[in-house]
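What follows is a set of structures for review.
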Structure 1
């Protein structure tokens, strides 16, 4: 399966590009060129059925809402309610910052319920697992992080914040 940028660089206009061009009231050929040049991204996972949104040069500003469980408040239903409220008020994306509870289940519930892009911070899941196992953060390996990134992509996460370096 090819990415949006790969298809754009081959001169192909995808359905996602058409959706973004329509929503943004821009020419689809201009949009394809901007995607091909890397000035616009279309974060849409094939495993998450949403209307594509574009982010980048010449497009409208996008609004994101942060949601997620924590040790202080580990109530999944409240987070799903926050998602519903955010969507009601037309956010473009939500970021699941959960660090408490069954993170895979929480993430899946959010993805399945969200009609907008869902982002995550995969290192949070890795660190949460290390805490559960009473391990030091220094026990984290690159493979642990890459495995988590792959798992979340397979689940349908549309974009990720990666803390590296």
Structure 2
């Protein structure tokens, strides 16, 4: 094992501790909408919801910082949220987290043969009733952390 592999359970444990202490105040649900027709909106709609969690606990969600908005050159706006970090998947560690982390596919479903839309519902401070978002970017090339950024699309269910 490498140092990176050895440290993943440590980071996972720290993220769980922060959630247990109440620092993670948002619930995140990924909604995958598949259509039986040739285009989105055609045919029968199948909706599947997946909660995004770390070891059964809430994940970190925060507004994108103003300096990051400026530095992004127009990619991000001040209404965007950053979700994560998620620890990359690991196995073979010592208790209490022998396995854990997420694969990129856990928050970025693969293409389907029929049209598919993916939405993320954030519920927490400032959006107590919940709102729906679309992913606009992701950072999945880091050793210890995976992130993605979302932009609000609606308060109504997709």
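Derivation of every value follows stated rules applied to the coordinates shown; laboratory data play no part. The structure presented is a predicted model; accordingly, all values stated were derived computationally and were not measured. Cβ atoms are built from the backbone, for glycine too; each structure is taken alone.
When relative contact order in percent (Cα under 8 Å, 6 or more apart) is computed for each of 1, 2, the one that comes out at 26 is 2. Looking across 1, 2, the calculation of mean count of other Cβ atoms within 10 Å over residues 32-39 that yields 17.8 traces back to 1.
Could you figure out which one of 1, 2 the value -13500 for helix-only ellipticity at 222 nm (-39500 (n - 2.57) for each DSSP H run of 4 or more, over all residues; to 500) was computed from?
1
Here mean count of other Cβ atoms within 10 Å over residues 40-47 was derived from just one of the structures 1, 2, and that gives 18.5; the source is 1. If you work out FRET efficiency 1/(1 + (r/R0)^6) of positions 56 and 136 (r between Cβ atoms, R0 = 25 Å, to 0.05) for 1, 2, which one comes out largest? Going through 1, 2 one by one, FRET efficiency 1/(1 + (r/R0)^6) of positions 56 and 136 (r between Cβ atoms, R0 = 25 Å, to 0.05) is largest in 2.
One of 1, 2 was used to compute FRET efficiency 1/(1 + (r/R0)^6) of positions 24 and 128 (r between Cβ atoms, R0 = 41 Å, to 0.05), and the result was 1.00. Which label is that?
Values: 1: 0.65; 2: 1.00.
Considering all the candidates, the number was obtained from 2.
Please state which of the structures 1, 2 yields 14.4 when mean count of other Cβ atoms within 10 Å over residues 8-15 is computed from it. Computing mean count of other Cβ atoms within 10 Å over residues 8-15 on every structure in 1, 2 gives 14.4 only for 1.
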